[in-house]
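Below are structures written as structure tokens.
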Structure P
Amino acid sequence: MTPPADTPDATTTGDLVVVDRPADGVTRLTLNRPDRLNTLTVDLVAAMHEALDAVDADHDCRVVILTGAGRGFCAGLDLNGYGTVPGTEGLGEAQRGMAVQQHIAEVVHHIRAIRQPVIAAINGAVAGGGLAWACASDIRYCAESTRLGTAFIRLGISGCDMGLSWTLPRLIGVSRAWELIYTGRVIDAAEAERLGIVSRSVADADLMPTVLGVAAEIVANSPFGVWMTKETLWANLETPSLRAGIDIENRTQILASFTDDSRRAMSGFLAGERPDWQNK
């Protein structure tokens, strides 16, 4: 796939994930199997892991945008065949299946683990593993053409897959999440916004400009401050008490306050100056 004209300096990861820099400090990862609605295969998932490793190591990257090429974000598993995870060729059926399961699901952890916030720009069809990846992202926006469904239970398997039974209830509440998971029904962009799965639904042509605008607001903040904020927000989804949550916040605030960036920002704020972040 040739990257769009507004995606300078594009590179590819095995051609299955297009990586480009649409703005300073912003890296866009575009799932690139448009003829198959970007459904998941072993090669695409491997390319996604590779791309996430690359952005995590790139200190010039401050925000990641995840989207899909063509008519869909990602319609889940490719039912024509996922492929074999390397190293599992001689294993039994259950063992190979578990390796596939973990290979895809590990992307959820990987999205969480990188330092940069991930914004999902959801376009068109999104289901199954694609929805799980979107829900694992830090922020979500969708186009008006988006149609969204959990899908798993419609395939004769459990509706709990790829971390969705953990992320979705935390996004929209237990009753709403469980209704979507139990039924596997498909909803439109307006309902996704109403339920709170996405921050906002916008016209298809406005999706990427909207997401890039949010990314620019994040890039305007300190690199270390954003990194520590992501760490704290995700950690506090799992803390057992308010006390534990505040303890994490206290330590992070003191840690960040000793950076050169923080000291300069505080003195600059009093003088009405915009910080020049050095990530030091």
Structure Q
Amino acid sequence: MMTNALMRRTTLAAAMLLAFAAPAFAQKLSVGLDGTFAPHGMPKLGGGLEGFNVDMAMEIGKRLGREVEVVGQEFSGLIPGLNAKRFDFIVAPTTVTKERAENLLFTEGYMGTDYMFLVKKDAADIRQLEDLKGKVVAVNRGSIYDTWARENAEKFGFTVESYGTQPDAVQAVLAGRAYANLAGHTGSLWAAKRNPLLKASYTVKTGLVWSIPFRKDDTEMRNKVEAVVECMKKDGTFARLAETWLGYKPTGDDLLVTPLPGFGQPGFTGHDPTAHTPTCR
């Protein structure tokens, strides 16, 4: 009969063997998302989050053989959370900029992004940026739209009000506290389509892209996810997500279906031009 001491030693040894035998992919990935930026991330009935970027995150985890936990919080806390190692990477739509690329590591872009103003249905359309003189523009705090608005407020004579979430910024327009909301074009079109009191107005063409950011020293994970992103472009996964959540089918040289050379976004710090051919499942 086994003594208690022997049983404890046997149990401990078994646990240690299981720990060493457990594959790395059993570790859960924690990814950050702004859960208020529809249709990319938004609350769903019954709890949890849904949207284009939620499905993207789950597909990435599936192809890496890793369980994924999508953590929703205000956008302004995502990059600090990434650098504090609360997240393995961020799946919220994140615009690649020169400043961000100097401090973060990005995959290649998966979607182009323009900036779009949202106004009340009965408001005069914004036909040029000078039309915003004397008006208030509401933005999501910490977003690229917040940055752009503050950089251009004095030039065009408008005032910027920042809100913790994108719905709060939109509500400011509906409540008359702001004339317009500035956000990504997909979010603005989504909001206008679902709220008869709103309409999409002026678009700022940017040539910028959304990408997946990592900590600066996490090249290995960036490259693994980059390969998955390229496979999702090649096999039509991103195209299907676009049809489901954005209402259009990308074709031609649309970034959603066009892999880019090397690792990272060309033209920015962190891009590695090394040629590679991802192994797609």
Structure R
Amino acid sequence: MLINGKPATSVSVSDRGLAYGDGVFETFRIASGKLLFEELHLQRLHAGCERLGIDLELDQVRSELTSALQMRSAQAEILKLIVTRGSSGRGYRPGVANASSRIITVHSLPADIQLYPEMGIKAFVCKQKLSSQPTLAGLKHLNRLEQVLASAEWPDETCQEGIMLDLESNVVEGTKSNIFIVNNGHLMTDSLATCGIAGVMRQILLQHFGAKVHAGKFNLEQLCSADEVFFCNSIFGVWPLRHLISDGFERLYKTGPNTVTAQSIFNKALASE
């Protein structure tokens, strides 16, 4: 664990990340000793800090990431980087010149995530909804309480993901992933204009599929009638939805050609590192 570039195991109780969730984070997949999609993650990190007004030097972050990679064990395949506004006195108002805090931890890759690209996953629809806040929409900020509450609804150990809706009951994302549906060869994913996280893998797939993707709004009825559904993030790649449950309703899906294409994009990137 590195804190501001130095080995440490604790942060100040006055850190605004701890007190207010005042910060952003990135989670990287490590492949062949390198960070997968590193520059895309850092671009999103920088954009998030700019929107929140957090001072951040990317060259300093890159140096600290390199140090963390060199220090990690061979089993560590995930790196998490947290950037907070740093420490300040009591009260919501940020200090005039707070120095940001940077916290880096490394973790093992869960063994079971290797199974799901082929076998697909079971998902449920969460009752906890995502609130509307355009100012924070798309950001991977530290306040993840909605995802915490949604994950606490997990019906059983056979589910691998929960689907989160907005206040108008549109499908937005998974608790830890973005979601795409496919109908008649056309892909849809939420625009993230009012809530949700703009995932790095989502960005890559939007660029690849181009005009085949509509970023807008779709509801549960469209999800249930879709030809294909898949989840994505930059850690596990692309997981097909095989089994959906929601208030007594169940639907089974097959892995379709667009899902296979999305998986190949991630697998090629993983193999090239």
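Assorted remarks:
- Looking at distance in nm of label points 7 Å out along Cα→Cβ at positions 33 and 217 over structures P, Q, R, structure R comes out largest.
- Computed 19 for relative contact order in percent (Cα under 8 Å, 6 or more apart) - originating structure among P, Q, R: R
- Identity of the structure behind -14000 (criterion: helix-only ellipticity at 222 nm (-39500 (n - 2.57) for each DSSP H run of 4 or more, over all residues; to 500), calculated), options P, Q, R: P
- At a computed 26.2 (mean count of other Cβ atoms within 10 Å over residues 121-128), which of P, Q, R: P
Every number here is computed from the coordinates shown, using simple stated rules; none is lab data. Not measured: the values here are computed from a predicted model. Cβ atoms are built from the backbone, for glycine too; each structure is taken alone.
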